[in-house]
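Right after this note come the structures.
Nothing in this text is a laboratory measurement; each read-out follows from the coordinates by a stated rule. None of these values were measured; they are calculated from a predicted model. Cβ atoms are built from the backbone, for glycine too; each structure is taken alone.
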Structure I
């Protein structure tokens, strides 16, 4: 499908040709900072304190988790310029054309779940800005804005990220100053001793947050020129994602500590209103609500766009297409947004909490998937792909890849005894005092099984194979520099 002058992005799951590559890796910083410096990350930081950690040790644990998870996430991002492909399409090289579908259903469900909870929070902020009480008003306005920007696609989502970064920097700086000037933060720091279970839980919250971006992070770097430095792509993505998330989670840990100490209202019961009150009300509070909406709009657009790409990856595994029409794009994105809006409108608060916990439980599917994708890209195939075969179940990669699928299944199942979620707590977790180390177990076991097996059954070509077409649309990946 050729790109045109229409405002709606023309490309979908096909390889982006060199003539349409553009941008600088610094755009990855603004996109991922804007998507992470937002209220749900603040809530994630507060949860570390709710689970029993001292605010200081919660902040340290969250930092460790963000750094570790952010490194994995940024390694996925670095694949984008090299391959010019969406993340989940490239995963067919590891799992097979049909096999790559297995994690995608859970991925789509998770994105819809995150989008619905984000829509509730943003709807509250919009209602507070407009001075209306009906929840449906803010929810519908936010849903419409998300659908519009996700339909327009890549360029507009990146533009939104730049806006969210500027607005977020101003808003978060103001909130940080407000917290430290209105409250004696030292009253919630180092009031408890160090505890391994709660510290490991804080690490898991930070790492889990970052790992959720893995299945679609390369979607937002795939338009960068093929000569783009892998290192620069990695570091700009890492700095934006980890910097934005850690700042927000630090505020959340402090807010959670203040709430637990009865010093600053109840953050967990009224996250949006708490931020407005912290700002001091009036026009400043309205600006903070705008910060909340802008940050959530950025990440909700990522979720809607990512769900679209995952859905198309599933459908094209069957029909063997390498692109989809704009009409199908619009229909699918509207369907995803409609589902998230309906959940936000009609679900009870209790249901939303249960659904959110279910979504968190699904995070266990990302750790083994990331291990398999990164090990193959950096250690086995080393970016050598047969691109036409990614769209052909009868091609080099086949329908199913036993090495990846078996390693993935074992990597998921082995985590169950180590889980510490609201819906289920594993027996080993109880012996560890409630610490969730499931993701660490998932990494170790998946790596131990997959690497030797994949190395022995390597399907990568000696050199990359490109789709038939104009010579200018084919750039040998081996010739791409990494400076």
Structure II
């Protein structure tokens, strides 16, 4: 045991250092910046109101908010996600029943090697909470309040974990209340279950009007078959290689890897069904719930979301290993788990290297260019695309510079996701807008997104001069602002 303790410590230490190096190099992108900007500029009550639009439960935001109020450096949010990932790995190695090869394959998988510890999103805190639930599962009778609160926290990380939390709570209620309803000692289980129900279903209240408020998330029943195709395709392709999903091109030599991931996943469900119908049902319903959310509201899914499904599988097999120790075909299951997670190692290493070698986001270099080349006293920096520009807004915080949203004619701090957010100005419409709002004595710069510029190429209009461009962003300077039209 002492030998394993030291081996595990060395492995975890190396993992922590390697992932920290990438984190410190990582450039913030829009979704990460949005969380920080909201926590920085809104009060707790304002944040809760805004999250109706955002479509996210509040747990991660309230973890970040104290640091956002005390500091302007987003590194604290990044460290929350990194520490959560490292702690999850500690729990995996020291408390899970898997053998060392399975543990290492999970450690090196794309989710744990890159996406959870490096990309600062709410998904990063899901593994540690789920692993804590796995540890407490067999002790839930002795610690009902702690276990139920933990289920509540899981539900409040992201809407895709709502189904999993509900399934575990239903299992807890069945084992400790319904099966023992004649027992007078069930009061504490009833109280803890009620607390969990209130906190879990708070997510329903939090998100009940998101579909009507957020113009980027909507139920699309008409395109349901197309969405099913997109979700299933992206789930298995994106798990192996995120680039394939973005390009929508599958190379012949990559098909065997994708099919292998699919077959191994099916085999895991078969073994769950054979060894624990309860865990099979929990896994199946929980992951199906995720798929339904994707299909109905948001058919484009990326690796960090996909890996939450495999976190659920890890939980279920964790419990199965502990409860069926003598009858479980461990060798076969260990091989399947090992190969499943090993197939994703390429994706994590690939993105790790790219993050170190290249800019994950151009927001940082664009903000640096602005600080070096634009005079804040004589210039106005504007944007026509809020979702992408929010990362630049973060990098310009606590400087003389700020960005004006042309959509709202106000200082831009964070994205609101309403119908205005989706407007893309034509060159003529933009000139008409600027004429109405003045700034005659200012140099006007317009932040554009490369993809937006493919639709409306401002360089074709001589009123706009391109002064900077990168892979993601283009900056135009308005020429002859006193005679726009």
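Once relative contact order in percent (Cα under 8 Å, 6 or more apart) is calculated for every structure in I, II, which label goes with the largest value? Please list the in-between numbers first.
Values: I: 30; II: 19.
The structure with the largest value is I.
Looking at distance in nm of label points 7 Å out along Cα→Cβ at positions 272 and 328, point out which structure of I, II has the largest value. Intermediate results must be reported in sequence, preceding the final value.
Details: I: 3.6; II: 1.4.
When distance in nm of label points 7 Å out along Cα→Cβ at positions 272 and 328 is computed for each of I, II, structure I gives the biggest number.
Here mean projected area of the Cα convex hull in nm² was calculated and came to 25.7; which of the structures I, II was it taken from?
Working: I: 21.5; II: 25.7.
Here the read-out was taken from II.
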